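Down below are the structures I want you to see.
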Structure 1
Amino acid sequence: MSERQLPAIWFPAIRSNTGADVFTERLRDGLETKGFRAEITWLPHCAEYLPWTVSVPKPPMWANVVHVNSWLPRRFWPSKLPTVVTVHHLVHDPAFRPYRSVLQAAYHEFLIRRRELHAIRDAEIVTTVSDYVRRTVSAFSGRKCITTIYNWVDCDKFSPDLNQVPSDGGPLRLFMAGSQSRRKGYDLLPDFVKALGDGFEIRCAGGHVNNTLTVKGVIELGRISEDALIREYRTCDAVVSLSRYEGFGYTALEAMACGKPFYGFSTSALPEIVTAGSGILVPVNDINALVGALHEARAKNMFIREGLMLGRERALAHFVHANIDKYVESYLSILDAKRCEE
């Protein structure tokens, strides 16, 4: 039997400008911090729907494990390396269907479904970013051996500004982050702002700046850097989300790490992330309940720093770099199995 190998991981990944990119970059960086060799090869977005037009990259000579997204075409899987597949959220979940357009539904059914099903069934190891996603993946594929490894955040970078004080007398500062999609609840924004009334300011990051949306009190920031994102978390009074479906919930976790309360809908994976003391979750699409929770919190002066650090404590306890060790354990289990076969 050969000596035990340390994992060296290659990530062939399609650039999608979503949380999946954030996950891949954070995992690569975390592995390198822990002393493991890891590298991402970014493929253009057209590799997803026109894979034959993109040259197949060669894996690095040093790599002994490949880690891919469940949507990556098989064309880009190296044939001689064991594979880990991660599912971030399952578009075939019946609960996701109301938030797809007709074209998206057709794309998912005719191109992605078969590809993803085979990826989940064929990979040596399948991981999901929440128990909610694990259950949907198991129901979809029939695979039972699936590991949940929660996403994480760098709590040194995403941290409170202890010198920042809540707004006092002025507009309550709310921050929202996410794409301008129906799934993220962007269509609910005008009604949400109307229901809020005066005394609130909402800053929105993500997507492009929509010049056709002229809603009083809403400031659209477009895509912003990570440093700018952290500043927005630190200087707001609360983080709000209108998202109807989340495979994980990066925005909620980042808000918690920055010591800010999170207000959103109780949907999909969010109840696994946001618990009592770190935020408020209300029924999906219930704008009045969300607005009522914000008004109540303001009336009771609940945005003072005292009592808002429970979310950060939860982030530090459950959603930190230690989760990277669970991926390392998965890689080692693959390599150990391969070593036993030799």
Structure 2
Amino acid sequence: MTGRETYEFIEERLARGETVILMTVAASASGSPGKPGFKMAVGADGRLIGSIGGGSLEYRAVEQARKMLKADEQNPRIQRQNLDGTAMEDGSSMICGGSQTIMFYPCKKGDLAVVRRIIAAVDSCQTGAICFSNGTWGFEESGQAGVCGIEFRMDESGEWVYTERLGVPDTVNIFGGGHVCLALSRILATLDFRILVFDDRPELPMLEENRFVDERYYMSFDAAVERVAEGENSYVVIMTPSHRADEDVLRGLIDKRLKYLGLMASRVKAGELFENLRRYGVSRERLNFVSTPVGLPIGSRTPAEIAVSIAAELIEIRNMPPAPATTIC
């Protein structure tokens, strides 16, 4: 949601004195291609980065951004577009089915400090809020852990405020840094997940070569279990090199409050492991929470295919409709 690469793209161009149009989906209705928080930037040199959902709606938005750059527009604008191609300009009051509200913000050299503060906050997992309004934007730090989310308000006069809260990032904890981990990390790095990998083999070449991870730890799996944070933003995938290590990790995590707990194992292997855990008193209810065989059933065999199936399952879990009164993240 934060779109770090998009902000880096903006930073590079602002440092050269160029104007960039940042487009952000502020709100969307059922059937629209983009979710709130989707971002895209259009540079004066014609280059693009990011996406606000793709398709004809995105194409029209890019053309709008290019017109703003050509006319050297300095003021941000809000535009609500329907999928049928019609657009409702600033101040419209209703979002129709299959439409989304897009914020167009001209970023200028004076915004460089704000962009750099946002990038630093994302890199350090700092909590805070990015706030846009009709004429300004900024980043407000927060000392408290929060939940990420989007809030957009616009009154009848056309005054609007978009707030994007940076909270605890969606984090995938991978136990086992082998071939599948490398392939999975490559995919997850494009999906705005924070990636932590744990392995007890310091000589493992695949983990050394894995440039996609945010943090890597060489330690016993028993010790690594203690580093997994609980919460709705915490995902775990177990793919250690041994059945014993799989069982030890699963036993250490089974009672933690997690968003997702997956085990890479055959049905036979998983059945044997579950039977052992039941002997330790683990309830059937807790074992039913474990996703195994890990990933969506797409007939995957190679490390790359398995990684695709796991990533797809994580996306499915993350995109499930939130419970009532829960902020969309």
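Throughout, read-outs are computed from the coordinates displayed, never taken from laboratory work. Since the structure is predicted, the reported quantities are computational estimates derived from the model, not experimental observations. Cβ atoms are built from the backbone, for glycine too; each structure is taken alone.
Key figures
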item	result
Identity of the structure behind 59, 35, 25 (criterion: Cα extents along the principal axes in Å, for residues 68-179 alone, calculated), options 1, 2	1
Which of 1, 2 leads on distance in nm of label points 7 Å out along Cα→Cβ at positions 28 and 292, largest value	1
Parent structure of the calculated result 17, given that relative contact order in percent (Cα under 8 Å, 6 or more apart) is the read-out and 1, 2 the choices	1
Winner on distance in nm of label points 7 Å out along Cα→Cβ at positions 12 and 316 once structures 1, 2 are ranked, highest first	1
